[in-house]
Structure P
């Protein structure tokens, strides 16, 4: 199947990767549409990077199959090289080279030369806001500017599909927002973006998401779909004088689907959550804990992700759900 006849940018079917008896990716199946920003979420060690390396043709699956831009990732991996781009959380740059030298190096790596390279460099410098910094050493750039340069190097050859593996790790919030503005621009231009992130506020802005836990998919869909389908019950946010103590007391009550500490607040999830308000007030009062507020709030992706991951863990250990 050629790139032109493919209906999806990515399609996986029961994809598995094992390392010496350890299953890093365990039979995952999903599709990524052309032109969308697809978020791939999961804790460290969940299988995110292993999945990306298989989709890029760098690792051979143990079993299952996948196509990227219509090409088989095992038998046609060489055809993908000039059609995809990659950016890791370490930005994959050479710090002892200047901005221009990094762009020249990656242009040569991808076969972009002469007049076309000059044109693409100018476009990248404008997109990234790096005009006038061409001769600056990369090591002297701030994290946000290095991030923009890394993205520019990854798209210098105009890939149709871009893999971003934790691209905003360690970058300040303003730079993260500006980086996502660039991703929206690329998406609107027709690029497909496959991105892993630990930041749930970023995940909210993806067109669709997949949650992976212990190598298995536990949820997939738009951010709103996942919230609607995967959140079992309603959510209360509790503020009190001793949240760490209150968390243990409420957990011992064993009536809530999920309990999590969010900074100084506690999130409680249960079916018909409002009927538990008297119990909550009574338990805290009995422990001498002052209750400041108890409010119904909509679930965040972080709430859903934590609940989905713990539900899967309980199911694997044989606990009743």
Structure Q
């Protein structure tokens, strides 16, 4: 297969490129990334000279650039990771989220349709809003985004489905819970916490720390995408969760303990506006249809992640 990976210099995209090149020796990948602050080619240094891999710096919203790439490479599949993804940044500056996540996705869909190219869209559980103490999100959950980031991703999900129903573009969508693992930008909670602790700084935790997240190790996410693009049903959405729910405060305490620091390394800070209380994912559809299961326990994944960031410091 010949794949166009958008946003492949980012966290999940770079992990996916490593995964695909290792598993499929005859696959070709073009990585299209604008290299904004969250994109880092160092994530891909070990494969930059691989003849199966090529990097193109550019904007997914640039019609001519993307169209020319399609004409030159005859892609079998687009795996669309590229997105602005940090909720805090979307609160202070939502415009770039609308431009990249909505208009950029619309441009890719238009070109994929022109070239009759299958399209897999990476999305988030945040499009479903927030849960209380009980319940889970699944593929039938209503869309109730509560941040500009989540709203922009919800809009892009709807566009992808519209291209399937209106034009017959072969698409699939996956909505995942919080990812963690190597190559993640330090603005995100786990790498920020680990880096702060290694540098003798405190971990900032919003509000009272009671907000709950479901954590998915990034390699397990890559395995799920692999199954979807090869065996998933066209037009379907698959929800992906790690099955590990933990509050932000409990996670902070766990990281402090693992790094041998004192509990006063945790600092409660003013909560962010519209902070969703809880996310949790029911992954039974992909488990039943495609046989996927998270293979990495949260304990093992956290150990691997901490070790990776220690090696980077």
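State the single structure among P, Q that was used to calculate FRET efficiency 1/(1 + (r/R0)^6) of positions 227 and 275 (r between Cβ atoms, R0 = 35 Å, to 0.05), giving 0.60.
It must be structure Q, since only it matches.
If distance in nm of label points 7 Å out along Cα→Cβ at positions 51 and 299 comes out at 1.9 when worked out from the coordinates, which of P, Q was used?
Only one of P, Q returns 1.9 for distance in nm of label points 7 Å out along Cα→Cβ at positions 51 and 299, namely P.
To which of P, Q does the computed value 22.9, 76 (Rg and Dmax of the Cα atoms in Å) belong? Mind dumping the intermediate values first?
Values: P: 22.9, 76; Q: 18.9, 57.
Computing Rg and Dmax of the Cα atoms in Å on every structure in P, Q gives 22.9, 76 only for P.
Quick one: mean projected area of the Cα convex hull in nm², for residues 59-218 alone came out at 10.4 when computed from one of P, Q, so which one is it?
Values: P: 10.4; Q: 11.1.
Source structure: P.
Match the computed value 0.4 of distance in nm of label points 7 Å out along Cα→Cβ at positions 147 and 179 to one of the structures P, Q, and report its label.
Derived from the structure labelled P.
Every read-out reported here was derived from the displayed coordinates using simple, explicitly stated rules and does not represent laboratory data. These figures come from a predicted structure and were not determined experimentally. Cβ atoms are built from the backbone, for glycine too; each structure is taken alone.
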